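Read the figures in this text as sums done on the coordinates, not as results from a lab. This is a predicted model, so every value here is computed, not measured. Cβ atoms are built from the backbone, for glycine too; each structure is taken alone.
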Structure I
Amino acid sequence: MTLAAAHGLPVDPRAARRLRTTIRHGRAFAAALHRTYPVPAGWTGRLTERTVVCRCEEVTYGELCRARAELGAEDPRTMKLLARPGMGWCQGRICGFAVAAVTASLTGRPATAEDVRQLSARPFAAPVTLGELAGMADGDEEPGADADDEP
């Protein structure tokens with residue numbers, strides 16, 4: 001909503017309130033799930049070299065161990081960049097917690113909410129049509145800008 005307002009777009013206060021309520025309910029539900037079905041302590045100790053941690057990219061526990069030992073991955077984001085877990089179809093929505101917990105375990109510390117947050121951050125993006133991209137090849141600085149338009 002702040003982004004829309006910053007660009008001069010109208011912001012419906014009722015829609016903003018509904019959105020905040022939906023987010024709050026989703027977070028409360030996630031917290032309830034974690035309380036009801038906690039992840040057992042020490043589960044990373046039961047993983048084998050061939051245990052698949054990320055199904056989308058078929059990344060195994062062994063690959064994560066090698067990324068840590070050989071490439072120096074110290075945090076989940078670096079692990080993602082070096083070993084590719086969380087870069088498949090689910091974008092880490094399924095394996096993100098496991099990758100964060102494994103990374104923390106390999107570095108000798110407990111996993112934190114910040115570890116999981118590192119894997120869930122995604123850049124803001126907007127769709128661009130092929131026509132807009134083609135227009136950029138003609139020297140336009142921004143997608144959709146016409147050469148005849150004057151500021």
Structure II
Amino acid sequence: SNESGNSGAKISRRNFGETVEVITRNFPHWFVPGYAAFANNEGNLPVDQHMLLALMAPRAVYVASAADDSWADPKGQYLALVAAQPVFSLFGLKTSLPANMPPNNEQVIQLPLGFHNRDGIHNMNLFDWKQFVKFADEYFKNNNKK
């Protein structure tokens with residue numbers, strides 16, 4: 001996930017940055033019509049993004065964000081990844097992401113999970129690609145040992 005924001009990797013119930021109301025109004029073709037019923041009503045969502053990230057277990061999940069992309073809610077994205085960890089442990093994957101989001105431009109890898117939040121705006125740049133490749137290298141190097 002790269003700066004996916006609402007209905008991507010960030011926790012929608014956090015109601016920060018891009019909201020269900022805004023995204024369903026601006027991009028209604030991305031969702032089933034019933035999703036708009038949760039506009040300004042995120043607390044009643046039956047699921048949230050951390051649950052969807054957890055469904056990817058035991059596969060690798062990498063979330064990236066940008067500090068100046070408040071719509072994507074970097075903190076909400078990180079919190080979703082942290083909240084997904086218990087499901088990964090059901091597969092014997094003991095991850096221990098820090099409770100607090102790492103500083104900008106620092107990558108955290110707790111295989112099979114990873115995260116970074118870089119300085120800048122909503123975009124994908126060389127820094128992002130380098131972090132993705134570093135994560136993939138670590139993941140595949142680790143999995144080839146099994």
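Quick notes on this structure:
- Comparison of I, II by distance in nm of label points 7 Å out along Cα→Cβ at positions 12 and 28 - largest value held by: I
- Value 15.5, calculated as mean count of other Cβ atoms within 10 Å over residues 44-51, assigned to which of I, II: II
- Value -15000, calculated as helix-only ellipticity at 222 nm (-39500 (n - 2.57) for each DSSP H run of 4 or more, over all residues; to 500), assigned to which of I, II: I
- Entry that produces 25 once relative contact order in percent (Cα under 8 Å, 6 or more apart) is calculated, selected from I, II: II
- Comparison of I, II - label where Rg/Rh (Cα atoms, Kirkwood Rh) is highest: I
- When mean count of other Cβ atoms within 10 Å over residues 108-115 is computed for each of I, II, the largest belongs to: II
- If FRET efficiency 1/(1 + (r/R0)^6) of positions 68 and 92 (r between Cβ atoms, R0 = 30 Å, to 0.05) is computed and equals 0.95, the structure in I, II: I
- Label whose coordinates, when FRET efficiency 1/(1 + (r/R0)^6) of positions 20 and 36 (r between Cβ atoms, R0 = 30 Å, to 0.05) is calculated, return 0.75 (choices I, II): I
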